[in-house]
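Derivation of every value follows stated rules applied to the coordinates shown; laboratory data play no part. From a predicted model like this one, the values you see are computed outputs, not experimental measurements. Cβ atoms are built from the backbone, for glycine too; each structure is taken alone.
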Structure P
Amino acid sequence: MKLLSKFSDFIDKISIRFWDRDEKRALLKLVYEIYNIDCEFSVEEKKNFDEYIQKFELEINEVIFMNLGDAISFLKKDEKKLIVAYEWIAEAIYKDGIFNDKEEKFVQKLQNEYGLSGERIQDHLNQAKQKLS
């Protein structure tokens, strides 16, 4: 089961390379917001974020200064990309191994202000948490 999950993750990450620039920026904007929710990137979060900036050939400022609402709108245009976004939200939250109060409030904000599915986010959070064990 873990092998299948790793293969699926690999395919998702490869397919993102073919997304357009705005969609890549949007996905990384979500990751940035989660990593920065406590106003401090961990060493692992910074390394991970910088790797994706390079892989996607983006400039950090074009991600950081992207409007969160615009980012979510780009991702909501395509159901398959939105599914990947849910996965990345969950992985970003559990990157440091915990789901803290600030991250929980951010998830609520994604639901209440931006209309993302709480059920789908929770499903992906549960999957991400299981990967830790």
Structure Q
Amino acid sequence: MENNTSNFNFKSELGDVDNRISELKHLIELNESLERLHENEDFKNLILNGYLADEAERIFGLLTMPTNLKRDQLENLMDMLSSIRNLKGYFKTIIIGADNAQAQIDEEILYRQEITSQYAIIDEPVSGE
């Protein structure tokens, strides 16, 4: 019975490691996609320069100019700025996550090897069985 329990724990732990590795690989893939987008001239013009820079500046200008904007118009402008901030934050999250992902993958692989070797020792039959 102990062997079945250790086998379950081993498989569960391996599954956890494999899931973490998959998540980390996904971060690297997202970052590679983002890098390809940053190289694309249309993306640079439309999103990086247009939306994230020019549009943010335009909205900020509207908010700081003395005008008679209604409350719902002000809220809409604030929501628009918030959307821009959120997109920038998403890009930064991808970059930061991917920066350390390969090192974490390497650590997970070493950990996987460690628990695999430990299980091999536990699973060895006792002499006389």
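Tell me which of P, Q gives 31, 13, 7 when you compute semi-axes √(5λ) of the Cα gyration tensor in Å, for residues 27-82 alone. Computed on structure Q.
Given that volume of the Cα convex hull per residue in Å³, derived from a single structure, equals 135, which label among P, Q identifies that structure? Provide the component values of the computation, followed by the final result.
On the way: P: 107; Q: 135.
Corresponding structure: Q.
Kindly point out which one of P, Q the value 28 was derived from, the read-out being relative contact order in percent (Cα under 8 Å, 6 or more apart). Mind dumping the intermediate values first?
Details: P: 28; Q: 50.
Derived from P, not from the others.
In this comparison of P, Q, the computed figure -27000 for helix-only ellipticity at 222 nm (-39500 (n - 2.57) for each DSSP H run of 4 or more, over all residues; to 500) is attributed to Q. Assign the value 1.2, calculated as distance in nm of label points 7 Å out along Cα→Cβ at positions 75 and 91, to the correct structure from P, Q. Source structure: P. Consider the structures P, Q: one of them gives 3.7 for distance in nm of label points 7 Å out along Cα→Cβ at positions 67 and 99 as calculated from the coordinates. Say which. That value comes from structure Q.
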